[in-house]
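A.B. asks: Just below sit the structures, each encoded as structure tokens.
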Structure P
């Protein structure tokens, strides 16, 4: 596993030269979109005492109502975090981290790719507006189709690549962990799992890098059981959508984002799978795709390259090809509307 990045300190693994962080007491996170994911994320960030939150949405009253409801829980939850709801991008100014959850959720029968143009326009617009008021923020994208939307946010923001990332691998790996723990009947605390690739049906769970208290899972599960768990992981989001019938998952996605934001705000040297910009790593160029990264206060400090088998590399390439096709398709659709990245 080797680190690589365009970040100047990507080779450093000690703490001596790590940049000083913003005191967590003054950390500010702007959450764009006050739907289920955004609202739950605001709750996670405040109640875990990670940061103050500005929750923005285009629907009048929605972010204000959610913020007030969360503020009224402070007497029970015992935190002094400030949570503000707004419809005005000016109120998001000076955010340390911007999380973009805005966009339409999936409905039963829809794939994440079905949201391509609608959410592409939304992410393009909100990124440009929010970065105008927080030009030094780190941008974290949650909107689907995630890998393409992260590329859109990067282009719209004008930020360096290490300051833009997408949430996918943390969520997908958590689902993989959960299904392994459920299959074995063991504590989730003993499970480590890794998922690469796009946030969709072509994601690449890696059983070889997944363990039970350090022991490879193939010591406990046969090939049939592992294949079943891998397939369920790939369809984890769709399974929730089909059950809910009126929207997608939000508790687990919000928890995944909160871990990433915590790593950034507190300058923790975490190794987490995120949608990162690749410039030759894994043989891929000019694309955002889920890979393990070292996160810290500067954002993505390095991309870590795992040694993959020929089959795993082929699956990752297939995943990347699908993202590329969607990105190219979006560029054409936006051009027809007179828009460009």
Structure Q
């Protein structure tokens, strides 16, 4: 069996131009002695390439023929599938597109791997959103045995892809599935809650926005991670030799939910000017789940993974990113 730590390692990263993808590329660059080639697959966004053993390619996930040709040409030994419609709001506005990309696009990648690179290891990046309604009645942090009960188009399309990958393992796909809980960090789009707050604070400090922050539901509690901790789990799954790894599902979570309003207060406390907080009805999500938190015991036990970046560092780095960006 070819492993991702063996000589001749070729890693294909889909969604490399995105938030998590950019951090994964950085992590892979630290493994250059073990990696022969990294192929960064993007769609509409340019992918920054920083070393000679990286190649940037553009391809639409829903173009099955193009994906097959790409996999056949590259012959990857590892595939990290990050690409997809990742924002709940985007999926709500265009559910058909979310299903096409998140389900059909994932199927195109998985089928191409099975056909043209059947020994490759596949890391599938899912989401904790697949648990959905289960959060409302589950006693304590949700583990991987919890029923999937998605409550929006994004979660449903990702749940379908998650189940499909699990089924394809039975057909020989060497896949590992992850269900990361909310993760943030420098570089994340301001369509997500933490950078949405931080970007507004930075604009207010620069004098380009009135001293008012528009917010949604502040009482929701979410289990937040730093994106760099999430990427660390993917790296562990890529490079470690873990018996019977294929077919496994791993939550990635801290186990400690944080109230969104408390996060806002923490960010506002770092502002250099007075700021008013105002609720915006347009930012209130229907079917919002009051509390989400996860049990990551499986990842700790089998991969030796655990979050290492303090929340205070995450918040500081997000705030610094937006101040610098503006």
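A.B. asks: Using FRET efficiency 1/(1 + (r/R0)^6) of positions 63 and 143 (r between Cβ atoms, R0 = 25 Å, to 0.05) for the comparison, can you identify which of P, Q gives the largest number?
C.D. replies: P
A.B. asks: Now for a different question. Kindly point out which one of P, Q the value 17.2 was derived from, the read-out being mean projected area of the Cα convex hull in nm².
C.D. replies: Of the structures listed, the value fits P.
A.B. asks: Which of P, Q yields -10500 for helix-only ellipticity at 222 nm (-39500 (n - 2.57) for each DSSP H run of 4 or more, over all residues; to 500), as computed?
C.D. replies: Traced to structure Q.
A.B. asks: Oh, and also: Taking 14.6 as the value of mean count of other Cβ atoms within 10 Å over residues 135-142 derived from one of the structures shown (P, Q), identify that structure.
C.D. replies: Checking each candidate, the match is Q.
Bear in mind these aren't lab numbers, they're just calculated from the coordinates by the rules spelled out. Remember, it's a predicted structure, so these values are computed and weren't measured experimentally. Cβ atoms are built from the backbone, for glycine too; each structure is taken alone.
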